[in-house]
Structure I
Amino acid sequence: MSNNREFNKWHDLPVDLKLAILRHLPFTTLMRFMCLSKECYSLASRAKAKVERVMYWYRSHTLGFEPPCVHVSITWESVSGFGYDGYVVEIYEHGTTQSVLRRLRGAQIRYDQDFESVAVRLLVHYTKILNVRIVLINQSVMTPGFARALRGQLSTSTLQAKRFGLSTEDGSLISVLLPYLPFHSSSILISNLNHDNVTLGTDIFDHEAIRTAQEFFSSTFKADIYDEQLGKLQASNLGVRSPHITSHSINELILEWFRGERQIAYFRISTDKLLQWDDLLNGANAADVKSVVDAIGGSGVGEVLLHSKYGNLFVRMSAHFCELRRVSST
């Protein structure tokens, strides 16, 4: 663009300059701009305003007498730079094939669709038009309507965000959600709402969204993950609790770190198997073991600092628990 060219009207600006301007607007201003016209909607969607969080919260019973509903909320950084602001809509069941959307401020809107279809469509819409840091899905149990809505809205695409937090007490919900999560996401955190004895199935850990996540934690769930599956996870931050993991698979993680084939920032692994120091450190040169805290013998509690040209790795182990943590060289 020539330096001496002047623009007097918005529609005279080139699209790339319009997008650059829109990306500097506060979130609420950009949302108002979006409502001005079809062109404004298209431009604002391409600008993809940054928001902290989009949350989908299924509530089966509200106050004991209201019908089931879903809260869908957006949270963004306050214009002041201190704290966050938010926006919430509630989608209520209204019969088997209709729903009512309520804004916390504003009139109700009726839809000729079931409430979960409307709620999932809204969730997907937000992740498409916004630059979302984290999507949180809080749903205690799997429902047929949720699975049907996901298939209808995401038949050829995935939810878009850097991080995903999935809270449930039903492992089957995780299996249904995984095909709609992108590969190589920054983080997938799975938490158990009631901390009951619920197990994540083996098939979950064969899914590419889990294997390629940079961070994966599911330690509030018992997980049917086996040695060979653990080795295929690419996360540098990892937390799992499984009855099947052995010293041999953890040893392979350590040896991969020695060879520079694996990044380890923080691993927390719990297992029902008895962990053994001899197996855990098998293949490590004695010169690489820089310090030992507590006596190491058999499956006793101990701490080891390992050194390689890739850095230092702190290892803490007890009979059924192992922690691997990257530490600074100083």
Structure II
Amino acid sequence: MKLLRVLDLGHISLGFTFPNELCLLVRLRYLAVLGRMNIIPSSLANLLDLETFIVTTYYSGGGLSLLQDAFWNMQKLRHLHVRGALIDLSLANDNPESSSVLYNLDTFSTPKLYVGQSLDAMIRKFPNIRELKCCLLESEESTSDSIKIVAMDSLRQLESLKLLLSQVSPHHIELLLPSNLRRLTLVDFSWSLLSSVGQLSNLEVLKLIGQSDGDGVKEWDMEEGLFPNLKVLMLKSLNIVCWKGSEDNFPCLEKLVLEDCVELEELPSCLWETLTLQLIEVHGCLYSTGDLARDIMEKQMDYGNEDLKICISGEIEDTSSWSD
């Protein structure tokens, strides 16, 4: 057993405690576990060859603690994923720089990252990360009304990023993202973030899911020249009524998904002109939104784009037009 290199326990519940016996399998390169544990013991650091670590937990507290020695010393770790909880990470309080740099870490989900100096120090510990899903939280050093800079532009290898923003005030956040970013998902976001996002020249996939509770914006009016290389756009569970833009937005768009945008009544004119469009999906939106998608397809066919398909389901009636 000590020579075992792959161990997948992702379909067998291990209960509330991470078995220390697993940390004796020092040749492991792949380990997946399932359970209700909320702490990963420091003895995990014995697995010096571990490259992939996957934890699925149903711990009701919502956080999984990775002790410092169980994480920062695992220099070969390439993929770390926790499902069902957020990862509580910490640097050494007395000397944050003493924590090792994980140069090989390639994909990582889902750590808590605190906005401020602690975030800057944390992301320097995995400089070559390629895919990151994280939850941003307020730090003790930040004030509620100040603009917080979320600087991730130093992550030069980052291609895919998912930000969970429900625990911060996103309208008080400024994102600095690397120009090489290709896929971005924002959850519980503020529309004020979109101007900087739209300038990312290599962004190909953008998913916008849920507006923040304090964001009452009903109109998205895009500036000229935004999203020059975007190919896939998803808008899900948003409260906007009017979506406007200029003719030069989305020149490369291939797929548009509108889901549960129950107030959306207006789409930008550029969608009628973007001949790269191949698919429009409309789910759980107004009948009038579906009609706009049908009109786009008809107009595009007139322009010679016979490849465009539309998929519409779950249309809902506009109750605002009902009379008493």
Structure III
Amino acid sequence: MSKTFRVLSIDGGGALGLYPATILKLIETEILGNAPIINSFNLITGTSTGGLIALSLASEHSVEEIIEFYREKSKIIFPNDYLNLFRIINSLFIRSMYSQKPLKNILEEHFGKKTMADMKTPVCITAVDTVQCHPIVYKTKNAPHLKRDENELLVDIALATSSAPIFFPTYKFSHYRSVVDGGIWQNNPSMVGLIEANTNFLTEGSDFESVSILSIGNPLSNQISSYINEKLNISSLFSWRTKLVTLPMKVSSNGIDLQMKMIQRNHALKLHNYLRIASGAIPSDLKNLSLTSSSDSKLKKIETQAINDFHLVKGNIIEFFKL
């Protein structure tokens, strides 16, 4: 009987990472009989906040721990206070909106001294080298020749993938002089997972014959039409502000989604199943969400939206895990 290589792909999205974490918990409790989600996948790919989740799962943090991470730490990483307007103006001329220090302290507590060699499940984490203008995929040792990243600290990989321009400063570690958020080129890292599966796992002599990918976005993944209006065509840099970063990330997510669906339709690259979970139409009170939405009320709305979206596609998720 042929075996399917399963990939879990998780989009970037800052505090919206609570959405995929909630989806994963629902899959565990309502579909997998409380079995850890990590046991059902052969590879996890993640970008930005999705990279944090991927690294957490692969280093044996439970989904419950990840959910609590977002509930408790989001407001420390993204403080919403009277300084917000100042941060926006400051980010246009002087420095990033947020300090990296709180995030680094939190991640050091979360991951400790673990390295990529400590991962229990293969991972691929995206980033961008701004000096070389080159995409990066940090990897576990998914093949004998892949040794470059095995001694890198998870803290460094996590900070590299999540250093979104304007929001955070670029990150420097190891031999990398300036690294930023992988969402600049692959906010939906499904394609990274598909290529990695074909290149290093579905090789000659492998038991795997096909690939199935579960791709999880967030409430804003599909909200481009309402996100940018025609007034921005003639408006200032201040009006665009953070949209200069977040718009390309949204387009990246949707572009990769369309490409993956075309690949599946044409039965290319051994892709047997591609299931995307992300909000379609959302209530008006969710349209003011952003990747820095960290208040308790907004985090609750993110969780509620995840629950609603899960139940809309629960049947498809059940079929995914039957394959």
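Of structures I, II, III, which gives 6, 28, 38, 22, 6, 1, 0 when P(r) over Cα pairs in 10 Å bins from 0, in percent is computed from the coordinates?
Details: I: 5, 21, 25, 20, 15, 10, 3, 0; II: 5, 23, 27, 22, 15, 7, 1, 0; III: 6, 28, 38, 22, 6, 1, 0.
Derived from the structure labelled III.
Of the structures labelled I, II, III, one was used to calculate helix-only ellipticity at 222 nm (-39500 (n - 2.57) for each DSSP H run of 4 or more, over all residues; to 500), giving -2500. Name it.
Values: I: -6500; II: -2500; III: -12500.
Going label by label, the one that fits is II.
Quick note: the coordinates plus some simple rules give every number you see, no bench work behind them. Predicted, not measured: the structure shown is a model, and the values here were computed from it.
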